[in-house]
Structure I
Amino acid sequence: MQKIAVLYLDETDRKGWDDAFLGMPHVMTVTAENGLTRALESVRAMGEDLRVAVISSRLYPYPHPGLVGLLRELNPDLEVLLISREACAPALKPLLEDHIRHLCIMPTQAGVNEERLPAVIDMLLKQRGWDISCCLKEGTVLHSYRLSSSEEKEDLIAKLEELLDGEGEEMELLRQKGALLADELLENAMYDAPRSGRGDRLFSKGERRSMLPREDIVFSFGFDGETLSLALTDNWGSLNPDEVLEYLTRNEEESLDCGDPGGRGLFIVWRFLDRFHVAVTPGHSTRVGGHLHLRSTLPPEAPRGVHIINGCEEVAA
């Protein structure tokens, strides 16, 4: 039986999250108000059935910066999920240092940007990738296109914009964001992903090119009238999970006039999606995507959640 431990700073912290975990089985809540040692003893009692540890950002990285290391001593394969309210979202650097690849940021008040914790935890328990349809209404048509040449990029962006047909300021803004996201995802797949055995880029950015004989790049998207969901899959697998988080962290810390720290495209995609997902099988495939609400209340500078799955089973577009 796979179990989940949820660790809070104190009872006040715990009460603030009760609603988010309603109905979830096999969840044990632990508070550290009586000391970290006692809290870890409670977690240790779950034994080898412990699969996921959820940590409140009020408990991490301070006042207990060594918490994640102690948890992984109990189970080296433990999946760690950090949860935070929007008002106190953490910087990414501690997550990079502790190899935490999952961050949920919940709004202070319930709304269209809220992330469903049960769905996220189920994803971690089953070690499966994000499904592009999971945040769309049932029956929503999904569109998938396999690229054969870089010259198809503008046509694909136009198809996405056509799907987002509608009047009003919100729809116009969604079209603009959708076009930007599509452009960044396609550019990354066509020019950043293809690498030689030494890690050198095979193509220059903006270069006209055809896909190589065994190269597979697929752009998928769907819109249900409220939520735009998109994903880009390539079969290069030239990223690794820690590298994704390193790019996001480096760009978060650097100002725009400090030069390009690398991974700028991934950073832009993260900043514009309401939820950002990456599934990496190094040397085989990379899948980058997420979803964006028509009435999203998150400005680009606001912190976002991130989920990076390593070696996951591919899901259908």
Structure II
Amino acid sequence: MNPTFLKSFFVLAVSLAIYACSSSKKAPTDIAGEDSLKQGQTIVPDTFLLPEIPSGITNPNVRAAYLVMHYWDRFDFANEKLTLRPEITEQAFVDYIHILSLVPFENAKESLNYTLRKAKMNRVMYTYFGSLFDKYLFDANSPFRNEEYYIPVLQDLVNSDLLSEEERSRYRFQLNMALKNRVGETASDFVYTLANGESKKMHSIKSEYLLLIFSNPGCSTCASVTETLSKSDNLAMAFSMNSPSRTMITVLTVYPDTDIDEWRSHLQHLPANWIHSYDKDRVITKQKLYDLKAIPTIYLLDREKRVILKDTSLEAIEAFFARSN
């Protein structure tokens, strides 16, 4: 069966599960007070079934909160063979990550912690779920990448005696990087060097917004990102608002590697109204100031150099400036 159809079918099923009976006037405010929540859910071997949301819960938001909290109630965490059935377990996991976005962060965090507690009944299953969280919440190529969701997961993994020291060490490194330059925090400052040899601090840039792009001259994705941004109507409108007394937006590209001659030869292909620089002493890499697990890595900062978007996408940048213009 077509995977897209399966995904659409699942989303429809979840929507129906959440919104069923929502027209009723009865809307409980205390989920934990429902007697129905104390009833067990039947586990069906070698498959995945959504939890049965009690009919007494009619408010869509409360139903969504119940769904994410009880998502794995009918899954057999003791069955190690399910780690070898990606069409069951991994597909269910992907759907789980998707529906976390339907609830407030605190509900999602509570659900993540509860899921890990259930997985701890089996070391193999716990290790497997750790790898799935890594793959979908932290990997640079994952469309579900979300470090804020991943941080509470990592805080559990690094303290688990179910994992080897090598595994915990890798998760500790990820946690250390995830905690850097979070949204709302001040981005780490660094010295950047221009083609003429002049060096300046990133924090010294006076601009309402700073688009910070870590890139390489030989990176095809970087070239595509540069071309798309240079043709962006929303970014062009922001640039048009720049004036001698007030800079609306500045784009700073930073080359973090060592082949400066290659970088210099590539400058002619880059937009002239951007600032192009390199990390002369490679401090960003050596001190791991930023997590450059993929190139390009893009941040959007505000006037005070607080992070608005971390390790973000073109779509998120476009959406932000579309709202701002």
Structure III
Amino acid sequence: MKVLPLAILTTTLAVPAFAHPVTVQSCDRELTFDAPPSRAASNDVNLTEMMLVLGVTDRMVGYSGISGWKTLDPEISAGVAELPELSERYPSREVLIGADLDFWFAGWNYGMRVGGEVTPDTLAPFGIAVYELTESCIHIMARDGVAIDDMYNDIRNLGTIFGVDDRAEELITGWQAELAEIAATIPKGDPLRVFVYDSGEDTPFTAGRYAMPTAMIKAAGGRNIMDDVESSWTRVAWEPVVERNPEVVVIVNYGEVTAEQKIDFMKSNPAFAGMDAVVNDRFVVLEYVEATPGPRNIRAIRALADAFHGE
């Protein structure tokens, strides 16, 4: 599939369909929209990128939760150049109300915290509808696991909400075709043992059963060694990591500690000296925007598959 730069994708704005009112499922809630939102915002870089590829930035008044942790790459920077960042980290309720939003795309631990001041319930009285990132629903409801379909679900629901269904389906069809191409290249045999290292030295922050990298690693022919941890992004002890002896370590690159520093930490720590991934120097770096649900998941799966099974 030919992948167009985001800057090109976002210059051709999709024409909204006139199918409203529409209803979509957001975690354990149904949301009905009588018309497409006209004063929308998104939180975090991956959610913002979903809005960009759908071509709905003309109906956005800003974004939040990026520069406090991450740096925008040129593709996303070009797409949001005309939009203000409402808050560098998690926005307060006052900030969102002050921006006169009618829609916010966020998630649990992607701009909202359970029991926090900013939730769908606390924003509803001010006319702000919240659509929740599907991956994040595990924080408020039971789920079977995580799947690439979760990202498709968000794209499809956003397409419905904004009246750009055709654009959403075009994207999903392209990604599905690319994923099928990747699957055809994966050799038979036992999946590689893979550990996701996000951050932390005393205790690592990693991806559990319900975090998107678990599904991405599986699609690339590996198995997240922490896929039995009944959590999304979480902290674990180093002991089980060493015991499960990953053959590959996936580094999530963002924040003040660079990917190179994380790799150096693992290589220089005597506790990890016998780990297969360290012995064979098998580290794969994914940017945060690739490791969280969003448009770059499929190309990241291709990168993982190449790293897992290439020469």
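Values in this text are rule-based calculations from the coordinates and carry no lab data. Treat the numbers as computed from the prediction; the structure is a model and nothing was measured.
For helix-only ellipticity at 222 nm (-39500 (n - 2.57) for each DSSP H run of 4 or more, over all residues; to 500), the calculated result is -10000, so let me know which of I, II, III that is.
This value belongs to structure III.
Out of I, II, III, which one gives 130 for volume of the Cα convex hull per residue in Å³ as computed from the coordinates?
Label of the originating structure: III.
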